[in-house]
Structure I
Amino acid sequence: MNRCHRFIGAWIIAVILSCCVLAPVANAGFISTKQITASDGFKLGVEKMWQGDYQGAIAGFTQAIQIQSNFANAYSNRCLAYLQLQDYQNAVSDCTQAIKISPKNTQAYLNRGLAYFRQGNYQAAIADNDRIIAMEPQDFRAYYNRGVANAYLGNHQQATKDYNLALSHNQKIPNNLLADIYNDRGLAYLELADLETAILDFNRAINLDENNYRVYFNRGCAHAQTGNYSDAVRDFSQVVQLNPQNGDAYLNRGIAYHNLGYEQAAISDLHQAVAYFELQGEKVSSAKTLNIIKSVQQQIPYRTAIAMAS
């Protein structure tokens with residue numbers, strides 16, 4: 001069972017959320033129905049978005065839309081609020097309405113692309129990012145998001161091209177997001193079996209964001225695939241330090257210890273992985289890890305005998 005490959009994909013960053021909203025209004029509150037304007041409702045929605053009150057944000061943007069039915073940014077930002085609540089159908093509907101009103105609203109395409117992505121409609125997500133690129137060829141977000149969608153479709157060569165295009169605009173990208181792009185490009189190279197280049201990208205990502213446990217995990221998987229189990233152990237140990245209940249890190253470190261011949265450490269880590277899988281309700285992962293423990297235990301007498309003979 002190759003747990004490294006299984007869990008690499010789950011850690012791809014889906015897209016960069018960037019909402020087209022105004023700054024929050026100081027001391028803003030609910031305004032009486034008699035006094036409210038479309039602008040007031042919009043500002044209220046923005047205030048609630050900044051507070052993380054997405055239901056309240058939807059209520060504010062809805063007020064704005066009820067007063068001004070062609071308020072494209074209200075639809076676009078209500079779409080973003082629906083995204084936060086994982087209501088992807090309504091998110092798609094709102095962003096589509098925003099696009100009908102304002103066909104050059106790239107933010108609406110960005111948000112709808114994310115909604116399509118979260119629905120598993122990767123081709124539609126790619127199409128929306130293509131539209132952004134046609135209008136704004138310097139927007140690194142669209143290249144990155146398209147790359148992620150291509151990665152989920154298994155088009156890893158195209159994904160690396162998209163990540164390269166995103167990185168060509170790196171003067172505009174904050175370090176933490178730049179680290180995500182290097183990490184995702186590293187994952188694409190890993191899927192293409194270009195382990196050396198993958199590790200270089202993971203190194204770049206860690207230099208930019210040294211507390212990102214996902215990158216250490218991915219680099220650990222790459223090291224394990226090259227047979228460099230010592231470095232794999234170090235990377236999985238870093239994951240455990242940053243994310244102590246990560247069952248996958250214990251599992252992969254346990255397998256790396258086993259390959260190094262450290263059986264007691266291997267079994268200890270594998271049992272720890274089982275405990276966390278059980279705690280997190282991952283019954284299938286727990287059962288498969290127990291089978292790995294049995295396999296390791298069965299090999300110990302054989303390895304001991306070989307050691308004594310030598």
Structure II
Amino acid sequence: MVENKLKYFLQLHLIVFIWGFTAILGALISIDAVSLVWFRMLLAVIFVLIYFIIKKRRFSVDKKSLFKFIITGVIIALHWIAFFEAIKVSNVSIALVTMSTGAFFTSLIEPLFFKRKIKTIEIVLGLLVIVGLYIIFNFETEYSLGILYALIASFLSALFSVLNGIFVKKTDAEVISFYQLLFGVGFVTIFLFFTDSFSSDFFNLKASDWFYLLVLSSVCTAYAFVISIKVMKYLTPYTVILTMNLEPIYAIILALLIFGDKEKMNPEFYYGAFIVLFVVLLNGIIKNRVAIQQKMKKNKK
């Protein structure tokens with residue numbers, strides 16, 4: 001039993017490391033953000049479809065659910081476009097630290113869908129995140145556009161995460177992901193078609209770009225998604241949340257090793273980044289303790 005838990009714990013760290021590597025690949029791929037997202041989603045749909053065929057899984061859903069997946073598929077596509085655009089106009093460190101504000105946005109969005117009051121602790125933590133971002137904004141003004149794109153990506157990420165939290169109660173996560181990827185790539189396809197972006201040059205990518213796109217869509221999207229679901233069945237939410245919060249740290253270290261001086265920032269950036277990441281970790285700990293206390297109360301009853 002202990003060996004199995006260790007196995008899944010290591011797999012979880014591998015997944016988080018892989019997700020952190022997504023930002024690195026976004027910086028390495030030379031094409032623009034919209035084209036990058038189109039290729040990523042299209043290839044990921046193919047890989048997930050292959051997974052369903054191998055596992056002989058059915059993925060039929062009702063029309064009402066399809067409409068919901070269309071909306072969230074578009075949100076996910078816009079999230080990825082904003083995320084990769086943030087990396088293109090700034091760097092990996094700026095994008096990942098700013099993306100860590102997702103927990104703050106979730107604390108504001110979640111009460112609207114689950115009809116609960118916003119908790120005081122969430123407001124306090126949110127204000128601390130704003131302080132961290134203010135420090136970064138104040139001293140890294142040349143990356144303002146990148147921070148803005150990353151904030152948009154973070155908000156959209158929080159939005160579709162909350163919506164998926166509702167959808168997953170009725171539909172398997174794998175099925176949700178397949179349709180969201182499918183409708184997401186459909187949305188981007190329509191945009192590219194009406195902007196006359198499809199041409200021979202569009203598909204004439206460098207060999208390195210094709211390689212990175214295949215890794216991004218297969219390992220960082222399809223594989224990581226399927227394995228993450230399996231891991232979450234065997235580990236506690238506390239372990240999963242805390243480990244996932246290591247993603248920006250892994251990514252920033254990788255970026256410093258791979259891109260060197262491009263990723264080196266002013267000391268004030270790291271002060272602000274520390275505040276943001278500390279709040280994210282603290283939020284995970286608090287949420288987990290609250291969940292445990294609520295569970296214990298139910299068991300007593």
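Mean count of other Cβ atoms within 10 Å over residues 72-79 was computed and gave 27.4; which structure, I, II, did it come from? Answer by label: I. Work out the source of 48, 36, 20 here, i.e. which of I, II gives that when Cα extents along the principal axes in Å, for residues 184-263 alone is computed. Derived from the structure labelled II. Each of I, II could give percent of Cα pairs over 37 Å apart, but the derived value 31 comes from I. Each of I, II could give helix-only ellipticity at 222 nm (-39500 (n - 2.57) for each DSSP H run of 4 or more, over all residues; to 500), but the derived value -24000 comes from I. Supply the structure label, taken from I, II, corresponding to relative contact order in percent (Cα under 8 Å, 6 or more apart) with the calculated value 10. Only structure I yields this read-out. Kindly point out which one of I, II the value 34, 24, 18 was derived from, the read-out being Cα extents along the principal axes in Å, for residues 56-143 alone. This value belongs to structure I. Given 1.6 as the derived value for distance in nm of label points 7 Å out along Cα→Cβ at positions 136 and 256, which of the supplied structures I, II does it correspond to? For distance in nm of label points 7 Å out along Cα→Cβ at positions 136 and 256, the value 1.6 is produced by structure II. Each of the structures I, II was assessed by FRET efficiency 1/(1 + (r/R0)^6) of positions 160 and 208 (r between Cβ atoms, R0 = 30 Å, to 0.05); the largest value belongs to I.
Each reported figure results from applying straightforward, stated rules to the coordinates on display, with no laboratory input. Predicted model, so just to flag it, every value in this text is computed and none were measured. Cβ atoms are built from the backbone, for glycine too; each structure is taken alone.
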